[in-house]
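Chemist: These notes open a run of structures that come right after.
What follows is calculated from the coordinates using simple rules that are stated; it is not laboratory data. Here the structure is a predicted model, which means the values were calculated and not measured. Cβ atoms are built from the backbone, for glycine too; each structure is taken alone.
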Structure P
Amino acid sequence: MARKNPYRPFDPDPAQMAHVPAISGNTINGLGESAFRRPDMVYWAPEPDDIPHGEMQRYFYIQSAKEPAFAQARAARTVATDFDLPQVAETPAALSQETWAAGLNQFIDQGLCDMVGVAEMSPDWVYSGRHVPQKRIVMLGVQHEYDEIAKAPKAAAGLEVVAQYQRAAVAAMRVAEWIRQQGWDAQPLTGPMTGAVAMIPPALACGFGELGKHGSVINPDFGASFRLSAVLTDAPFAVTPQQDHGIEGFCQNCRICEDACPPIAIAPDKQTVRGAEKWYVDFDKCLPFFNETHGCAICITVCPWSRPGVGLNLAAKLAARAERLEEAE
């Protein structure tokens, strides 16, 4: 039996709800659509006026501005990422695949990020009306400090998110800098306003993990407790393979994030979204609580995979179970 949720019932701020647009965010996301189409940007627009939920996005920042620590954290991020990328070196480096891979892994060794992967860029991941000419996308992941993100939905968790977005942004800038020094163009994408690309699909494609019931990527090492940035490039990196750890099946039988979600936005079963069956979080239910709690993050912190030391054990058990089932066939 689920424990009583201390955040239910949730009554959103009328001042925020006055900004709800006529069109549903679920409609923008393609919920219930049986045919594939490219995604439309629903939130985190570089220019809020470009999206129907732009005023709600502004509300989010107005709310966080009430906490001085957020202004300080965002100012620190601006300073940390305020440097010009170098010009692309004249002669493209002809490196072995092993050398390219080692070059990316150095950023993990230096502590700039915790995960690196590469995927062939797909137009399916590009928001409608945008264009990405590069052939590859380098994905970067940075882990949250669990003790801080576990304070969700308090402001401390939101500050931890800002801190890790800063770390991810710096990592993307440094990776882009290094690629340019090798003679290949590179453009960093930093969150949460990445502009042209939906970040979760390439994170799945490059092996970072699987989509969880709460709508975030779950990685066996870090759970859902990490943030993403990326670099677009034509540099000839080898792609890193997609991974299957049995996480999607685990989510089917788990209700922890469902029960913990204050606005009851997490569905028990997969939904049809732009022609694909996938886990989906009700945007219209989620957003008001998200906006009023500095980004919430309850679902990723209660996820069993996010607890330190738990994910790898779960992955090992699921792998052993899959092996037994295969042997029994």
Structure Q
Amino acid sequence: MILLAAQGKTDKEIGTDLAIWRGTVARWRTRFIADGVTGIEGDETRPGRKPKISARKVKSIVTLTTQQRPDNATHWSTRSMAAVAGVSAASVRRIWQAHGLKPHRVESFKVSNDKHFVEKLEDIVGLYLDPPEHALVLCCDEKSQIQVLDRTQPGLPLKRGRCQTMTHDYKRHGVTTLFAAMNTLDGGVIGQCQTKHRHQEWLSFLRKIDRNTPKGKELHLIADNYATHKHPEVKAWLARHPRFHMHFTPASASWLNMVERFFRDLSENQLRRAVFRSVPELISTIEQYVDKHNRDPKPFIWTAKASDILVKVTRARSKLNKMQSV
């Protein structure tokens, strides 16, 4: 079109030669005059199809989803919302996706009411982001009441078109408790399974940590506020072993302890779908998992600053206070 126009032809003549509407020729010539070659390298963006659902309707669906509950359920489904809003379930799904809403999901959450939350938060995050020299930082905790569960009949194996199955009921053959200390530097784990989780077992685990760490290193242990960790006999033992330094997480803030991530991986990868017929079998499986983990450990990298966490916690606490005052 541009070359023909340069030869002096009119829009109508060019349209006839190229079998297109002369208005199209005029539009492309105008774009070339305005922007040069870049103006004709591709089509201009188009506004697209007008939405069938108005912005007001979308806003009402989002408001209903976030601020109200259906009459006969704890949360909305696409079908229940579609029935109330007068749109299709597929439209509700698209609106939820566009606004990042997932009513079918729920996550556990609790704001810590610890009076010393800020000090403890800064202390522990400081150990993660700027660990002391000539020292090890160990995240310690117990995974208690790990059940020895045997299914009442064998499950069907995985195959094409069918997932693996397991019975809903089970036989319980006992429990064990895993004490674990994860090195934040390299991700290595010191583990010990015991029948109970009293202060006696905690002391036994502290002695194992003492045996399995370099003698010249200071040890900074991060643990929760479980009474076992603060028993008088434990305090006396710690006083006799001054290289041990305890750092306690705030109440209801176990997410600050990175060993919880290791426990989650253990449960998901090894325990949740397994079948055990005795306590020794369960303990052997856990020990094998820890040994394999330690052959090629990967540390969990903490990146959040204490100040950023504090902003989120303050915002959450403010929101909760408003909800409770209503």
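Chemist: Given a computed value of -11000 for helix-only ellipticity at 222 nm (-39500 (n - 2.57) for each DSSP H run of 4 or more, over all residues; to 500), which structure among P, Q does it belong to?
Modeler: Details: P: -11000; Q: -13000.
Structure of origin is P.
Chemist: When you work out distance in nm of label points 7 Å out along Cα→Cβ at positions 67 and 163 for each of the structures P, Q, which one comes out largest?
Modeler: Q
Chemist: While we're here: Which structure, out of P, Q, was relative contact order in percent (Cα under 8 Å, 6 or more apart) derived from, given a value of 17?
Modeler: Values: P: 23; Q: 17.
Clearly, the read-out refers to Q.
Chemist: Thinking only about mean count of other Cβ atoms within 10 Å over residues 43-50, which of P, Q has the largest value?
Modeler: Once mean count of other Cβ atoms within 10 Å over residues 43-50 is worked out for each structure, P has the highest.
Chemist: Upon calculation of distance in nm of label points 7 Å out along Cα→Cβ at positions 51 and 283 from the atomic coordinates, which of the structures P, Q produces 6.1?
Modeler: Q
Chemist: To continue, here is another question. Can you say which of P, Q returns 3.4 when distance in nm of label points 7 Å out along Cα→Cβ at positions 99 and 227 is computed?
Modeler: Working: P: 3.4; Q: 4.7.
Of the structures listed, the value fits P.
Chemist: Assign the value 24.2, calculated as mean count of other Cβ atoms within 10 Å over residues 219-226, to the correct structure from P, Q. Walk me through the numbers on the way to the answer.
Modeler: On the way: P: 24.2; Q: 19.5.
Here the read-out was taken from P.
Chemist: Comparing mean projected area of the Cα convex hull in nm² across structures P, Q, which is largest? Can you show the working numbers first?
Modeler: Values: P: 18.5; Q: 30.8.
Greatest value across P, Q: structure Q.
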